[in-house]
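Following this line, the structures themselves.
A short reminder: the numbers here are calculations on the coordinates, not readings from a lab. Quick caveat, the model's predicted, so the values are computed rather than measured. Cβ atoms are built from the backbone, for glycine too; each structure is taken alone.
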Structure I
Amino acid sequence: MSSQTSSHNGSAPSQILSTSLRHWDDIPSADLRRGYALALESGKVLSMPDLAFAMGSAELPLLDPALVDPKRKNISLNGTTGRVVGVAVEDARRDAIADLIRRYASQARSLVNAVLPHYKEHLHSPTTSLRLHRVTDWKPSWRKDDSRLHVDAFPSRPNHGERILRVFTNINPTGEPRKWRVGEAFPSLAERFLPQLKAPYRPGVASLMKKLGVTKQVRSEYDHLMLQMHDRMKADLEYQRNGIQESVDFAGGSSWMVFSDQAPHAAMGGQFMLEQTWFLPIKAMAHPEHAPLRVLERLKGHALV
């Protein structure tokens with residue numbers, strides 16, 4: 001049996017909800033599914049301490065950071081095109097890595113179909129990543145430093161309020177935990193940082209950025225605010241040290257799920273992880289009022305997309 005340990009800083013309730021899921025196609029009771037959906041859509045992390053991804057003995061040698069292209073952080077599969085990128089070798093290990101990632105993508109999809117069936121027809125743009133580097137070995141700029149609490153927002157990929165759903169699995173063969181920090185609920189986070197977001201949204205600039213290829217589509221006011229919040233959170237060292245947060249260790253052989261655009265999170269330690277990402281329209285949520293777009297629109301008093 002896997003384990004999960006956590007510690008809390010502050011008086012807010014825990015943002016981690018532990019489940020008893022053990023198999024990727026387990027179908028919980030209707031009551032549990034409703035509870036999981038409400039927790040997840042409210043910004044909690046759905047922890048599955050006993051949900052492991054099985055790897056064969058022949059696959060364990062693939063857990064080698066030397067197999068990652070030095071120009072890339074991860075090896076990834078574009079689920080739409082089927083293309084795998086980031087592998088540094090051209091031998092049989094490339095195909096073995098691709099098979100491993102595709103198998104994880106299939107199991108992660110089975111999990112979401114079973115636990116959150118109302119998402120089934122709406123998830124899109126899947127990406128699956130194999131992370132082989134130790135978290136502390138990656139030394140990015142402060143904006144890309146994922147050891148700082150942040151909510152996900154992508155400079156080149158505006159999403160107009162669509163949700164970013166992620167499933168993670170710690171595949172460390174020695175059981176070493178993936179160490180995370182998880183921050184406060186999104187409404188209080190937004191109330192904290194929204195007054196500090198001073199750069200005005202300029203539709204003409206957003207259109208020009210799309211025309212020049214800086215962004216893949218026109219950035220909405222929502223995307224503009226979320227990018228500022230992402231950067232302001234990471235730049236605020238006082239918040240990083242003393243903001244409401246809890247530490248959680250996800251043991252080897254455990255999985256967890258989260259809307260990463262909503263739950264403040266930071267990766268502090270660990271090595272060897274698989275990750276599945278999808279985008280989800282707000283209309284597919286059971287509780288769309290909890291979406292960051294709706295929270296920010298209530299605070300701003302007008303539509304943001």
Structure II
Amino acid sequence: MTRPGPATGSVSGMIELDGLTRRYGRTTAVDDLTLTVRPGRVTGFLGPNGAGKSTTLRMVLGLTTPTGGTATVGGVRFRDRARGLRHAGALLDAGDVHGGRSARAHLAALARSNGIGGVRVDEVLGQVGLDDAADRRVGGFSLGMRQRLGIAAALLGDPPVLMFDEPFNGLDPEGVRWVRGLFRRLATEGRTVFVSSHLMGEVEHCADHLVVIGRGRLIADETLDAFAARVGRAEVVVRTPEPAMLTTALADAGASVRPDPDGALTVAGVGAERIAELALGLRIPLHQLTPRTASLEEAFMALTAADVEYTAREGR
């Protein structure tokens with residue numbers, strides 16, 4: 001059973017980056033990154049391929065040395081912690097496990113090196129649903145099972161800070177749903193949960209806050225709603241038995257109207273109140289009038305377009 005984490009706002013649960021920079025020769029992977037990842041919420045960590053997300057996580061964990069700036073967990077560099085898993089747990093690469101060991105042996109070795117009792121190994125194996133596979137060699141695990149084992153390792157020290165890099169990869173729908181719920185529960189307990197993923201829909205379902213970087217630089221550090229609102233593409237979904245008449249009226253009022261495959265109209269350029277007024281004046285019945293902001297994926301694509309390092313060209 002997972003024990004309660006630190007109270008929301010506790011310094012022990014904060015990840016703090018101050019001018020964090022990493023260069024490889026002439027290439028700057030992370031560029032003067034300053035931010036605080038706070039407890040009590042799930043923070044999504046997004047950016048195009050090559051944005052510097054994995055490098056940032058590795059610097060937080062002391063696996064990569066910064067060229068400049070600092071990264072601390074609870075005010076202390078992680079590499080200075082004698083028993084690191086009690087302060088922060090992380091899943092960076094589900095495949096980075098000795099295939100000849102059993103899941104239980106892998107976790108037991110981590111527990112011993114961090115002064116964690118053996119009973120905790122069985123607790124986390126149960127928590128991630130690997131009870132029946134505990135004594136099987138990891139080399140025979142599917143990617144989804146390795147992901148669960150990596151999450152178990154992150155939870156092992158019952159830490160206030162948890163970091164996950166692409167945790168949804170290889171999971172079936174039930175596994176994805178379980179991970180979402182796990183992240184939400186851990187945040188509710190007052191822990192810091194920092195999740196990097198390319199799966200926008202999954203981040204949108206579980207995150208409260210976003211940190212977005214591009215080419216190593218900070219683009220956004222704000223709530224999901226605030227990030228989506230930056231695009232300025234508020235739309236209204238409308239359903240009516242008179243779509244042609246309403247489309248003409250909306251176009252005359254300066255709106256743009258896009259017919260959707262399911263028969264609805266997506267309207268931009270005027271708000272829901274104005275649409276309702278126009279429909280009422282023309283006696284056009286409305287069956288749906290739903291304001292809609294840009295999705296996380298739409299906002300992400302719009303706001304990071306200039307920071308995409310690798311793009312595909314359409315074939316002929």
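Which structure, out of I, II, was FRET efficiency 1/(1 + (r/R0)^6) of positions 51 and 211 (r between Cβ atoms, R0 = 25 Å, to 0.05) derived from, given a value of 1.00?
Label of the source structure: II.
If you work out distance in nm of label points 7 Å out along Cα→Cβ at positions 139 and 227 for I, II, which one comes out largest?
II
Taking FRET efficiency 1/(1 + (r/R0)^6) of positions 115 and 195 (r between Cβ atoms, R0 = 35 Å, to 0.05) for each of I, II, which is largest?
Ranking I, II on FRET efficiency 1/(1 + (r/R0)^6) of positions 115 and 195 (r between Cβ atoms, R0 = 35 Å, to 0.05), first place is II.
Who wins on relative contact order in percent (Cα under 8 Å, 6 or more apart) among I, II, i.e. which is largest?
The maximum falls on structure I.
Quick check on the output: 6.7 is distance in nm of label points 7 Å out along Cα→Cβ at positions 131 and 283, derived from one of I, II. Which one produced it?
Only one of I, II returns 6.7 for distance in nm of label points 7 Å out along Cα→Cβ at positions 131 and 283, namely II.
Given a computed value of 15.8 for mean projected area of the Cα convex hull in nm², which structure among I, II does it belong to?
Source structure for this number: I.
Can you spot which of I, II the value 0.65 was calculated from, given it is FRET efficiency 1/(1 + (r/R0)^6) of positions 35 and 83 (r between Cβ atoms, R0 = 41 Å, to 0.05)?
I
Tell me which of I, II gives 0.50 when you compute FRET efficiency 1/(1 + (r/R0)^6) of positions 203 and 267 (r between Cβ atoms, R0 = 35 Å, to 0.05).
The read-out was computed on structure I.
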